[in-house]
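Chemist: What follows is a set of structures for review.
We did not get these values from a lab; they are worked out from the coordinates using the rules stated. Predicted model, so just to flag it, every value in this text is computed and none were measured. Cβ atoms are built from the backbone, for glycine too; each structure is taken alone.
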Structure I
Amino acid sequence: MSRFDLTTSRALWNRSHLDLESDEVLAQILDRGEVAAWREIYRLAAGPGEEAARLRQRILRLCRTVPLSFPHLFIAAMGSLGEPTDPYPDVPPPADDLA
């Protein structure tokens with residue numbers, strides 16, 4: 001499987017560069033990214049080590065606190081990677097009509 005260059009994601013239309021350490025940028029990719037970008041985020045989160053574990057935890061936190069279009073998708077994905085998840089999480093309603 002080839003890697004997707006996250007710097008080319010359409011979700012970053014208003015950004016000058018990719019900064020995955022920024023919760024705002026990560027939330028923007030989760031909310032407005034294309035499937036290839038989501039797959040790349042999943043690949044990064046599935047990796048070994050503390051950096052991947054922090055990414056998984058940040059994704060879960062963002063899904064519970066930021067209005068995203070498909071938070072349950074990302075929560076389930078992080079659960080499949082071994083992160084403890086609530087089967088019926090409370091999430092903010094989406095900010096638009098995509099849900």
Structure II
Amino acid sequence: MSKPVLWLLFLIACAIGLLSQSKDLKPKLTDQQKLEIRSAQVQLYQAKEVLESTPQFRAFMQTQSNMNEVSLRVQREIGCVPPKWQFTQELECIAIPQPEPKK
């Protein structure tokens with residue numbers, strides 16, 4: 001082989017090596033970026049704590065719990081229960097496709 005061909009093969013091998021190395025590099029956060037995310041998480045948690053302590057939120061949670069209890073009771077009364085049936089957002093009971101029994 002001539003020198004230009006060998007040189008070209010060498011360059012291709014180097015390029016392949018560099019590309020495979022770049023795929024193996026794991027992205028890393030800096031300490032500053034980690035601190036920024038942690039600070040935002042703390043702010044979110046604190047805001048959630050304040051929200052959950054309000055009477056309005058407690059009333060909402062109680063109402064939501066009552067709605068869930070009523071829905072589950074009605075589903076059980078009519079027999080619309082998993083794994084054969086599903087209650088939809090449109091308040092319809094639909095059959096869930098069942099796998100065919102193995103022979």
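Chemist: Quick check on the output: 22 is relative contact order in percent (Cα under 8 Å, 6 or more apart), derived from one of I, II. Which one produced it?
Modeler: Clearly, the read-out refers to I.
Chemist: Continuing with this model, one more query. Comparing distance in nm of label points 7 Å out along Cα→Cβ at positions 14 and 70 across I, II, which structure shows the greatest value?
Modeler: Checked I, II; max of distance in nm of label points 7 Å out along Cα→Cβ at positions 14 and 70 sits with II.
Chemist: Say we calculate distance in nm of label points 7 Å out along Cα→Cβ at positions 54 and 86 for every structure; which of I, II gives the highest result?
Modeler: When distance in nm of label points 7 Å out along Cα→Cβ at positions 54 and 86 is computed for each of I, II, structure II gives the biggest number.
Chemist: Rank structures I, II by Rg/Rh (Cα atoms, Kirkwood Rh) and report only the one at the top, that is, the highest.
Modeler: Structure II comes out on top.
Chemist: Still on this model: For helix-only ellipticity at 222 nm (-39500 (n - 2.57) for each DSSP H run of 4 or more, over all residues; to 500), the calculated result is -23000, so let me know which of I, II that is.
Modeler: Structure of origin is II.
Chemist: Which structure, out of I, II, was distance in nm of label points 7 Å out along Cα→Cβ at positions 62 and 78 calculated from, if the result is 2.9?
Modeler: That value comes from structure II.
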